[in-house]
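Pasting the structures here.
Nothing in this text is a laboratory measurement; each read-out follows from the coordinates by a stated rule. Just so you know, these numbers come straight off a predicted model, no measurement behind them. Cβ atoms are built from the backbone, for glycine too; each structure is taken alone.
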Structure I
């Protein structure tokens, strides 16, 4: 019922948002006489803010058309290497111009993006920084409300199997980077491959801000998962997709609930950000206005998660801690990180991360105890929050260069 009410609200707000946008332009366009009234800037800013609060945010594009390699601009083309019901393996193919001799093969990198409410485009800056020196692929997860019910359920075990398939598709010389939530299924996938002596094991794993062991420095996210029992989540946050979408009747954890939860964690920050946006519009500070729009175009674009996968994650990762306890079975096979020996491990955490607390990702080193110490590395980024470890200035200037060096040392 809640999902239907949300859809009704969205249909009501969309015309209001369009009207607010048009009215804002009436008070800001140089061709409109209303733009020259004493309060036109404030009115235009107010209506623009109303437009953005009420609008529906579609999935953004990656928009990475070029990259710079050795001072030369190189075109980038997106190509789908593999398409599955709940995910596609997306390759950012660099097209070498005729004027530039083809470089040696750069290391292959598989970025496993989070399936946690936001689209894989949230990692746009991650991909952008790696493109000049790596052959990059990413998991582009499909919004569950777009997946017909005929494709069946999607569990956490299925996520692990997807990762194994993608690693094998790109292996054996691929380097895997997992950001936030996928650190757990990625570690499970590589563990299962190691246990089975898989010849296509990746060369390295880089794990960034993930919930490997949420008992270490638990955050608000961890506390909520432990405070409520499994039945509470199933009865209160799982809904069926309305008839307007291809995934009609599929059970999902709606993206709008996930978005509301993240906003509720820092309401003052978002309120201040929108107020600053209004003031920047009034002042005409378009650089800050554009930065705000780009951030919230991404942040407000959310996707539904398959209910089975979401409930599995709550139970296995946050409540029963099966990975660090050594009790997790995937399709009947025990996940044994201690079987990993020849895959380098790099863990990265943000000092101020309020989603995956300090030490939660570093716990992977204790589990992968048979990886030689010479092939293990850890970095705690001072002053960085959760998003700062894969996007922004700290990511580009401090973290990406260390990942580049780590990957080459692991080749």
Structure II
């Protein structure tokens, strides 16, 4: 019912959104005579702010058409190498003969689209052959395609690793660190010939008992039934996945904003001031950020609830109690895949020690195959996006991958 009410609200707001969009152009377009009236800039700024607060945000394009290799611009083509109902394996195919290390970047299913990792991919492209797990919005998957849980996530990662072969290097960002470690542990237990060369775990809840954050505390202070009863809803009839149980994107987005409401309020006010002053570059930076941040996707209910129980309530991975298809997930079985763990000093989503916990779980790896990094003055998003990612973290990852290629 809540999802239906949300859709009804969106329908009522659609005309207002269109009106404010038109108003912002009428009072700002240089070909409009109204753009030269005394209050035109104030009106245009007010209309655009209202429009951006009320509009629908679709999944943004990757927009990675070129990269620079050896000071030359090289074209990049987005190719789907494999697909399941819930995920596409996207290859950013570079027009070059270089044989760079093959990297499988596993994106999170945590509300935002995989395009949130655009800066991660852009930075990797010049020196790596990059593949990304591009997860599908659950409301777009028909119920006839079945359900998708945490164990299915693990199987999908295993399938992608097997497809790319044993020379691949796996990088996981945030939430997928847990299923990725599980997938590689199972491959190691089976002595699978496609065990990857290395795995890089970035800002994820490998052991969420360590330095619990606000996210962790919510999961442990509420019973499992609370999440079932309050956060799970059926997809309305207008979508291909009509009837599917999901954790809706709009509820996830409300949770993101609620974590730092003052910061978002200040950001929108600053955007309004940028428009008044004509600071086009700052205003455009705001647009780019919120075009990505406000574009959210529905999450399969089974996957979300599995994650709450397995990762945040039962701590099944660090406790050694996680069983998939009759086989216990045992990271100590990993002996061939080198490990790099990365945390942000100021991360308020995955607390201190949660990701580095993988070092203890993979205790049968030789010391030469293990490395850890805590990025100073770096928050959660700074681990994989922005200047600190590009200048501090990426060079460490690139060197680690090269040393184990």
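Identify the structure, out of I, II, from whose coordinates distance in nm of label points 7 Å out along Cα→Cβ at positions 149 and 317 was calculated to give 1.8. Answer for the origin of the read-out: II.
Comparing distance in nm of label points 7 Å out along Cα→Cβ at positions 29 and 293 across structures I, II, the highest figure comes from II. Ranked by FRET efficiency 1/(1 + (r/R0)^6) of positions 117 and 173 (r between Cβ atoms, R0 = 30 Å, to 0.05), structures I, II are topped by II, which has the highest value.
If P(r) over Cα pairs in 10 Å bins from 0, in percent, for residues 77-180 alone is computed to be 14, 50, 29, 6, 0, which of I, II is the source? Working through the options, I get structure II.
Tell me which of I, II gives 21.0 when you compute mean count of other Cβ atoms within 10 Å over residues 165-172. Corresponding structure: II.
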